[in-house]
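Please treat every number below as a calculation from the coordinates, not as lab data. Keep in mind that this is a model prediction, so the values were computed, not measured. Cβ atoms are built from the backbone, for glycine too; each structure is taken alone.
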Structure 1
Amino acid sequence: MALAYRHRNEERRPVNIPAILRLFRSGRSKTSISDISPLGCRINWQGRKLAEGDSVFIQIDQLAPIKATVIWQHWPIHGLQFAHPLHPAVAEHLINTWTDSLF
């Protein structure tokens, strides 16, 4: 897990965002995002352990589902890298909207 943090290109910011995780050839499950940046996020997911390299979709707020790859895991925590970075304004909006729910 420490290796993934060393390669991080953007600072992730703490949030508490409810989200939906969709696995290929599987159903949808509730999850929560505990930090986010334009390049990826960390989720707390109680479902089956995901492997590094697994492809998933994450539905955040009112955004279209975002394709992501699992880049590290320490069940039940998983680090996701988005296939396409979020626009910085979108990431900032999510951070501003969902940081208040931490307190």
Structure 2
Amino acid sequence: MRGDRDRRELEVLHRLAVSLPRSLTVTGVTDALAEGLVDAIERACECTITSWERDANTLSVLSVCEPGGIEPSWRGVVYDAYTFQKVTGWTPVLSPGRGDPLFEARPN
């Protein structure tokens, strides 16, 4: 099973390596890459490729591949990016006591 998946992933990577240089546009390259990644990774049902615009601190969608193929309506959608900040003075509760809602939480 693992060997089949590895072979399939290598085949897709080879196809991408051959086809990507043929594209003359960023859109062509990102569309082919998104489709190739969805084909190569069996657990992936979608691939979104974005570009970070440093000056505006935003992410711009370049390509989205969904189960039916490339979805052009997402192209150009812009999301705000957020800066992570250091949190101080907070300690996670690693061993919640009885009565705490997390105390009763159990994995499957």
Structure 3
Amino acid sequence: MKKPSRRRGKELERFVAGALGGRRLGLLGMEDVSAGGLSIECKERERPIKTLDTWMEQAVGNAGDKIPAVVLHINGRRHESDYLILRFGDVATNCKSREEKK
């Protein structure tokens, strides 16, 4: 049986906060998670966005030892509004390695 969406959302927020060493704030009507200089809104979908998966696969294939990223620009908008898309695992690993160096 599937978990109700509100419960799944809370579990995602807890996971993200724990993995990034942040705090879950969603219950206060604020950002879902605050971690370092990040203000994070946690969203989940049943199915992945196929085009986004394809773009990320291309970025991963080209990244070598760098962190793969996708920039999504919406035609007609200013570039300051573009989206920078990273894989969570890459960011979490980078955050943990930085914490360990302190």
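One table, with the values for the structure above:
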item	result
Of the structures 1, 2, 3, the one that -4000 was derived from, the read-out being helix-only ellipticity at 222 nm (-39500 (n - 2.57) for each DSSP H run of 4 or more, over all residues; to 500)	1
Mean projected area of the Cα convex hull in nm² - structure with the largest value, from 1, 2, 3	2
Which of 1, 2, 3 yields 2.1 [distance in nm of label points 7 Å out along Cα→Cβ at positions 47 and 71, calculated]	1
